[in-house]
Structure P
Amino acid sequence: MIEDPPSRALLIMAKQPAPGTTKTRLLPVLSPDDAAELSQCFLLDAVDLVRETCATVSGLLGFIAGAPADGAHYFAGIAPDLGFEPQHGADLGERLDHVLSAALARGFEQVVAINADSPDLPAAYLVEAFARLDRSDVDVVLGPTDDGGYYLIGVKGHHPRLVTDVEMSTPHVMSDTLAVSDELGLQVGLLDRWYDVDEPDDLDRLRRSVSQGHPCGRHTERFLDEYSVTYPLTSNEEPPVLDVVVVIPALNEAGNIGLVVTETLQQGVASVVVVDNGSVDTTAEEARAAGAVVVSEMRRGYGQACATGSALAIERGAEVIVYIDGDQSSLPSEIHRLVDPIRAGKADMVLGSRVLGVIERGAMPPHQRFGNRLSSALMNRLYGVTVTDLGPFRAIRTDLFSVLDMQEMTYGWPTEMMVKSANRDAVVLEVPVTWRARREGESKVSGTVRGSILAARHILGVTIRYSKRFSKKS
């Protein structure tokens, strides 16, 4: 049997470890020698990740894109089964463009490059990247990181501006890359968010994850085990474990809701409550089959569904309630970003800001963006708070929620929650989140201009009404 020649390439952007020049941002908690050793562990685990992915994805070859360019001997020593491509260029953008274009010039139809700074990144993310590139409506795949960059970029054509027109190693790498993609008319597929280990807090996060039994690369896990005594965690006090219940208001979300429930339950939450707001499809059945507690609320209204779900969440002992839509527009894997500040005692309510995060092309049409900017600006002016987004993905302490006396049963519900919390001087934070185009069906808000106008009317009305009704101290 004659096999097809390899058509896909997977590259690790790697730097040869050296004490004093590698992982320098970890030097406050690691010695130069140990930082270099940890960097090598990260690289070895990235090699294992590439091998695992190559065994799963057909027609895939793995490479190390190494720096310095004359480091072929070193990289061959740690991964003789992978190819080597030297990095050339004055900065990271130029080096990344060189290795991507070189692979495309060799005849590979799909090229994916990853970093070597995420030793617990699941191989499933890389498999999904190639699955996205197989789609005719995707030109570029990006895997966003918590620090505003990306852990993965995948292409099937040469688009140098994607990397050379973006200032790398900044908090806005991802947003700038998406802006360039829009200018070039490229369709972007977004993967789930992950994180790099660059700072001491990132290292603590990784160590806590490993200590809780989450999988990590074997080389990094060995390093963490050996150095757990020499380098204690930056914060020895674990934040309290809070019972988190996720509420999902849903109306005709068949084809979406099952996946949202499944992924949400994987985040370690106590339970998921789906409020079926009068669906005429199989939303309730799919949610129940995925493991959700399903309650029917025939009184229509986004706020009404949220209110019913919140009451049930409190009955089930929720200390924190998280609200997420059932259309796959938000990522359940980012729930921890909303809950962690509450667990740490840094916030009473956390808003997921799409503006600060990543908005997939086509996920938020211009009229919705305008309305969101207008509502946020009005909120800032009337209440003296600083918010960039009034999106639906949010988390709130139950003890705060219980005193808000929520009344708005329409799309104004999230705004009422925000303004009443501001009136009570609650600590409200924003964190960046990803916003994707819904996978099935049509959005009730952004899908039509009429829906957007109705939502905007409710949001603006609530913002103005409660600013007049309550004082800042009420």
Structure Q
Amino acid sequence: MQKKAKILVVDDETIVRESLRDWLDDIDYQVFTAESGSQALEILEKERMGIIITDLVMPGMDGIDLMKRAKEIVPTAEVIIITAFGSIPTAINAVREGAYDYIEKPFCPERLALLVEKLEEHQGLIEENISLNKKLEQRYEFENITAKSPKMQQVIELIKVVAQSNATVLITGESGTGKELVARSIHSQSYRRKKPFIAVNCAALPESLLESELFGHEKGSFTGAYAQKKGKFEVANRGTLFLDEIGDMSTNIQVHLLRVLEEKEFTRVGGNELVKTDVRVVTATNRDIKKAVTSGAFREDLYYRLNVVTIELPPLRERKEDIPLLAQHFLEQFTVENQKKTIGFSPEATDFLLKYEWPGNVRELENAIERAVILTKNSYIEVGDLAQDNPILVRSALSGKSLDEVEKNYILDVLAGTNGNNSEAARILGITRMTLYNKIKTFGLTVKKLGNG
């Protein structure tokens, strides 16, 4: 079995070092030991591991000094402080100065294992975020944003200006228009670009979980809180925190968010200690926040705090000049990913791309191109590849009529062809009788049956 992460254990007591080494080795970590701070630094020069467990009080160099020196050698290293009961205040101060957490003597193996596991998970998220940002860095630079329409050029110019400031930004637009893309572009061009970009979907979590996700929690603050957890405001420190679907945030959490924006500090769930944070907040919504403020669903003071700069993204149907560019970009991307030899679009497919309204915006276009690349057997994408099993969508795009209008006429045609036989019409349409009944009711359809002669 492959060993897990490398861990350096530093303690001047032999029995503590050996106990920790044995416990961690049993759960498949690669363990190195040192009896002093100076020996630990020598080991770090050769084996740059990311987790250090060190005693707080040691002869010569103490745990806090070791932590500071170790981070000069391995900036991404995280430190867990071992402390006796009487030194807890000093250990807390160590956490304020950069330690991940502390553990008291005597400690149990289960508690230590859980703490190390949480730390490893935390580091994994940071590494994943750094890796993702490296991969996407070029994509989010202004000159590489796929757009030439006047509306998007205005957006790009605004991003250029906003990126150089520290102002909060509210990004608005329909679902699928690329709000996170804009947020990442702002981050990648700001002075915070080397620090984390953390995204949170406020609509994806219930209030209690969202509060813990944003602000973290203390051990024992609720059932299942077996250890302290750092929230996204801590993880994203000195970087950018992107809060998507901010309009779905409860008014209770809105109060906490407002305080963080104004005071630059917060408390973890179940805690009293103030935690300082330096985070740039970028938010996004597809809702009408002004209406939410009027109805009382969104705090007016928070709205004005978030709305320092607003970037409104146009839907894809209002910037059709960008569709061929985006389609080609996605085609090249998915052709490489799927090892296909697709080289372009047929004239009919291009016509389809330009005439279809794309209610799901860029996200729908991206998904359609990916699916077409995977399913096509040709060198060129055809209309059928873009809208397989959806004749209504094809007719809508190529006729220039709305999807509802085409669907209504198509259902009428099928009903007329079956002489009003709902069961047969549903079978032809590929839907259930109940779905057909609902559509007949929605569209107000009336079919005259032919007589028997």
**OP:** Taking distance in nm of label points 7 Å out along Cα→Cβ at positions 7 and 423 as the quantity of interest, name the structure among P, Q where it is greatest.
**Re:** Q
**OP:** Identify the structure, out of P, Q, from whose coordinates helix-only ellipticity at 222 nm (-39500 (n - 2.57) for each DSSP H run of 4 or more, over all residues; to 500) was calculated to give -15000.
**Re:** Q
**OP:** Compute distance in nm of label points 7 Å out along Cα→Cβ at positions 119 and 431 for each of P, Q and report the one that scores greatest.
**Re:** Q
Original post:
distance in nm of label points 7 Å out along Cα→Cβ at positions 39 and 191 computed as 4.4: which structure among P, Q?
Top reply: Q
Original post:
Where is Kirkwood radius over Cα pairs in Å, for residues 87-206 alone largest, in which of P, Q?
Top reply: Q
Original post:
Thinking of P, Q, which structure, once FRET efficiency 1/(1 + (r/R0)^6) of positions 343 and 415 (r between Cβ atoms, R0 = 25 Å, to 0.05) is computed, gives back 0.05?
Top reply: Q
**OP:** Supply the structure label, taken from P, Q, corresponding to Rg/Rh (Cα atoms, Kirkwood Rh) with the calculated value 1.10.
**Re:** Q
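Bear in mind that the values in this text are calculations on the coordinates, not laboratory data. Quick caveat, the model's predicted, so the values are computed rather than measured. Cβ atoms are built from the backbone, for glycine too; each structure is taken alone.
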